[in-house]
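Read the figures in this text as sums done on the coordinates, not as results from a lab. Predicted model, so just to flag it, every value in this text is computed and none were measured. Cβ atoms are built from the backbone, for glycine too; each structure is taken alone.
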Structure I
Amino acid sequence: MGESYQETLRRIRDNIGKVIVGKEKAVEMVLAAMVCGGHVLIEDVPGLGKTTLVSALARSLDLSFNRIQFTPDVLPSDVAGFTSINIKTGEREVSFGGVMANVVLADEINRTSPKTQSSLLEVMQEGQVTIDSVSYPVPQPFIVLATQNPVEHAGTYPLPEAQLDRFLIKISLGYPAAGEEMDILLRNKGAKPLDTIHAVASAEDILALKARHAQMICTPPVLAYIVALAEATRKSEKISLGASPRGSLALMNAAMAHAMLDGREYTLPDDVQTMAIPVLAHRQVLNLQAVQENETAEKIIKAIIASTRVPGIS
């Protein structure tokens with residue numbers, strides 16, 4: 001891998017690190033999604049830095065950025081766009097919604113109605129929006145980073161399975177350690193850290209990273225391992241809806257991205273294992289017995305990893 005790719009990733013990492021204390025794993029997951037053109041769902045309780053992480057990434061990239069603050073009264077047209085008639089000229093005009101940007105922050109996505117949530121489906125999957133039967137491509141590169149509070153919080157609408165499946169990765173930040181929280185306080189005594197960071201990568205840099213990702217090596221034994229993990233979710237007695245082929249593709253791309261972030265040109269089973277829970281867990285629907293036994297998708301995927309034979313790589 002050329003040194004320039006690693007240098008680009010290092011600059012972005014360091015820039016985000018000026019704002020986000022600790023949470024290297026979460027930053028790595030977001031960067032992995034970025035290099036393979038996937039989308040990220042960040043779920044956690046309020047106040048842990050979900051929006052700050054996305055804003056730090058957006059400010060690190062010289063790309064267009066839109067934030068959509070989802071509330072119950074946000075309409076699909078606010079997200080995708082709408083047409084209107086100019087009363088002076090009588091001509092039809094298109095007004096694009098918040099998704100028409102390189103980086104889109106869908107803030108508190110589960111506080112809006114399912115109808116509005118579904119307006120993101122086409123753009124996340126196809127990279128285009130359709131307004132009055134006319135399709136418009138979004139700018140490239142394109143990434144949606146959505147935040148949500150846990151569904152047990154009041155006034156939230158759980159994302160449907162079809163919507164969850166469009167997110168490459170789902171992560172949470174968690175509470176900081178005591179030392180990290182002290183560092184957060186010290187950094188925020190004066191100027192806000194977000195105000196001090198500037199763009200360190202261009203659209204061309206990100207497109208070059210995506211092109212390099214497409215050239216990563218993923219051998220048949222590693223692909224077979226990915227398929228075995230996906231099949232195990234479908235056969236699990238605790239899962240009523242396992243990973244689809246879209247989930248397998250997502251795991252392959254995420255594993256290749258992790259290898260790239262690690263400075264390698266080839267993908268290992270270790271990359272697959274690292275990305276399996278962030279990529280697969282949110283795609284599983286547990287059956288009633290598993291829910292009653294307080295099982296979680298994360299625990300089940302971890303057990304599947306432990307019980308699935310790892311291929312030898314020569």
Structure II
Amino acid sequence: MKILVTGSNGLLGQKIIYGLLGDPLCLIPGDVREKIRSEVQIIACGKGENRLHRKDGYLYEQLDITRKSEVENVFTKHKPDVVINTAAMTNVDACEIKREECWAANVTAMKYMVDVLGKWGAHLIHVSTDFVFDGMKGSAYDENDKPNPLHYYALSKLEGEKIVMQSKLKWAILRTIIVYGVVDGNTRSNLVLWVKNNLEKKQKINVINDQFRAPTLSEDLAKACIMAAMKRAEGIFHVSGEKTYNILELANIIADFWHLDKSYVNPVTSEQLNQPAKRPPRTGFVIEKAKKILGYTPRSFEEGLKIVDHQLKQ
């Protein structure tokens with residue numbers, strides 16, 4: 001069985017590769033881990049050079065998903081049974097400004113993948129976002145709630161979902177929320193590292209006080225992706241942290257965890273911050289389906305911070 005992972009230089013992509021290689025932090029059940037070890041060939045695909053510290057146990061291919069010829073060549077060469085697509089343009093405000101680049105990565109690239117994989121009927125697992133919703137429900141979203149994107153990134157991700165759903169492939173879509181963790185070389189930022197790094201430098205940060213999210217540990221999301229691959233799961237799954245927080249509350253928890261000065265945290269409203277892309281006020285997911293079918297077991301935010309702290313010290 002061949003599993004190909006796109007975006008393997010990114011945070012989630014790296015965690016999936018390490019999870020497939022047996023990283024205990026991904027909490028893959030022993031029987032599944034043994035099956036992966038004995039039966040699965042791993043192909044990691046990323047833009048540019050391989051940035052994973054570990055270089056053994058998998059094949060690496062350079063792949064820019066926005067180039068049709070590269071998608072066709074790499075996919076046809078390996079004929080994967082399962083593709084886990086984590087590659088995307090995810091900077092929300094950049095997507096609002098660089099719309100052609102965003103569409104190429106999040107929509108057109110999905111057409112390239114679906115067209116090639118349809119030739120031998122691979123199983124496609126695609127990662128999407130809570131931002132497909134407008135945040136006006138006032139409570140957690142389940143898989144049957146109707147999307148209503150507020151900005152261009154969200155629109156592009158929803159269009160990518162539609163391409164996957166309308167294909168003849170077997171597919172699973174895993175939507176998630178604020179993924180955090182430590183990438184090899186610590187070259188990628190996320191909410192947790194942004195707050196920590198700025199407060200350590202005693203730099204004032206503007207933090208939204210009127211938006212609510214359920215942060216997701218990257219190892220937890222990686223487990224869900226791997227289990228979806230191994231179980232050949234189909235359909236939409238909501239995969240996030242269990243608890244929804246105000247983002248200002250998250251910043252304060254991060255500051256307290258590392259004993260940093262919270263006086264540098266400046267609370268602002270969405271209106272005051274005036275970001276190019278309008279964010280949903282409140283998301284958060286009902287994750288019962290992922291728990292039941294994928295064996296998803298999210299750790300608390302505090303447990304996640306302990307894992308991040310340990311990895312930063314390695």
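State the single structure among I, II that was used to calculate mean count of other Cβ atoms within 10 Å over residues 26-33, giving 23.4. Matching structure: I.
A value of 31, 58, 11, 0 was derived for P(r) over Cα pairs in 20 Å bins from 0, in percent; which structure in I, II was it taken from? Going label by label, the one that fits is I.
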